[in-house]
Structure 1
Amino acid sequence: MTCSRLLACCCLLLVAVGCVTPKPEGATEGLSVLTWNIWHGGREDGEVVGPQRVVDVIRESGADLVAMQETYGSGQLISSALGFHFHPRGTNVSIHSRFPIVADISVFEEFKCVGAVVEVPSGKQVAFLSIWLPYDAEIWEEGTREGRSRDELLAACASSAVNLREILDQLDTRLREAGWGDLPVIVAGDFNSMSHLDYTETAREQYGQVIDWPTSRVMSDRGFRDAYREHSPRVDRNRDRTWTPRFPAQQQDRIDFVYDTLSNMRVVEARVIDRHPMRFPSDHAALFVRFGGYESR
């Protein structure tokens, strides 16, 4: 790192405060979650300006919990600037929390999953995971779906479902053995697969065919709620997509998700964030979800 870059990074760190940042003025009560693959540490547009734009987007959202992917060395910088607790695992996935982190509950491979028990206001606790799932073939770049059958498209995302089952199995065991078997769970991240709730018969005109994507089925079969689709049941491919605001000629799809088992909370807001006053810093849009009406578990 050059001296000028080091100085600029230090300046960004000085934005941080010594305690956890309070919610922005006018923010509503509840628990808000943001999941975001920030694209090579958010540095595609510059070593300093890129991560600063990531900070801008997160701060403006008012999120309490952030599930980050492609953290790649920018995590501490970003969390410090926000005044958040930082909980990384490996180079890829990390958690950023406005609230105290009580315990690590990471499972599976460190590149693909980090987990924490977070103590939210009033002393309640929630299990929060940031995950990144793999894919087996490129089906988003221009022309890559031409001539491919439904089975070939399903095969391109098969690994994501396999990994996800293992993550959830290991998480169940980890929570049960620690006495947290009844803890509400939020799983958020870059799933690199689409949803069976999108590629439906009613949305055939938008997607071209009906596909029962197995990765999203893993979550629904385990009792998880797709928070975004719960709030916005009408499929709108342009509005819903998280891939990709930087490459509009590619296949536009919803591949980033927030799933939950917060039975005593309703989804009061869910939206895709893909704008910054200068330039949006990632090839993934961020997904923001706000829950309200929390009651004791």
Structure 2
Amino acid sequence: MNRQRGFSVIELLVASAILCLVSGAVLGLLHDGLAGTPVLEETTDLHQRARVVVDAIATELRGAAAGTPTGALSRYFAAVEPRRPSDGIGVASAEVVTIRYVPAGGAHTRLAQPLAPGATTAILDNTGCPVSTSACGFAANTAAVLFDTNGNASIVAIGATGPGVLTISDVSAGRTITYPAASEIAEAMQVTFSFDSGTRQLRRSEGGGMFAVADNVIGLTFEYFGDDFVPLSLAQFSDGPFLGSGATAFDADLLRLVAVRATVRLETGVDAMRGTNAVLFARPGSATGGRTIPDIVQRIDVTLRNRN
């Protein structure tokens, strides 16, 4: 006869207690993981937006002043300027920067005929232009820069192209001088970054259009430096003397620029994830505990490489 022994009540109680403890721990970990997922996702999004902002600004600043084979654009106007093209001469803001350059490999040629003030048709000299192009590589809905040997320069918008012809319009103030035949014309970039505190956006303006680079931006400042990284104040960019003419006239101190620093601060877009600490949160919220996401502050320094 086989004797079979079962479990005692005490053994069952101990086993049940152990099972409850293990199950509780597992469920607790699962709860914490699920509760932490929104924080992780929002943190990832915040860091991604910060990288987008830094890359966008740094990329444009590295190209600033790049010109044609005959020289840098800084011969004619400010390649980096603390104002919008539509702002008045002498205006300077820490929250705005305009960057100008000729893109690498961009279209470039000379005028075949003089271009009078207000004229909307530019006749091109196709000598040396790519054989497969009808307007020397220029394209509609882009910008171009005109400049002559007398130091005059203008940025124009290209509305349409044809065989050896561009239909153009002035980007800002109208041209006041006639550009003689053989004046250079090159594809150009004129990009403005600005901070809109009302919508909390970093905005980019280009070619007459504007779009948001990033949302939930709560601070943007630009600082400027001369030789030996000596700070240059905004007041130095608005007191003259002014060089150039028309809408592209600029303060002579802008020629001293060797580096630009951009500092941007971004916050989470979820109000419930902003805490009460004013040091960590520019716009404090009511969140408490560990499920908060502090603001991110990114700072970049870019040395201008196309000064001459």
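Below are the figures for this structure:
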{"quantity": "Top of 1, 2 by distance in nm of label points 7 Å out along Cα→Cβ at positions 42 and 266, largest first", "calculated": "1"}
{"quantity": "Top of 1, 2 by mean projected area of the Cα convex hull in nm², largest first", "calculated": "2"}
{"quantity": "Comparison of 1, 2 - label where mean count of other Cβ atoms within 10 Å over residues 186-193 is highest", "calculated": "1"}
{"quantity": "Among 1, 2, which structure scores highest (criterion: distance in nm of label points 7 Å out along Cα→Cβ at positions 154 and 242)", "calculated": "1"}
{"quantity": "For 23, 12, 9 (semi-axes √(5λ) of the Cα gyration tensor in Å, for residues 82-137 alone, calculated) the corresponding structure among 1, 2", "calculated": "1"}
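A short reminder: the numbers here are calculations on the coordinates, not readings from a lab. Note that this is a predicted model, so its numbers are computed, not measured. Cβ atoms are built from the backbone, for glycine too; each structure is taken alone.
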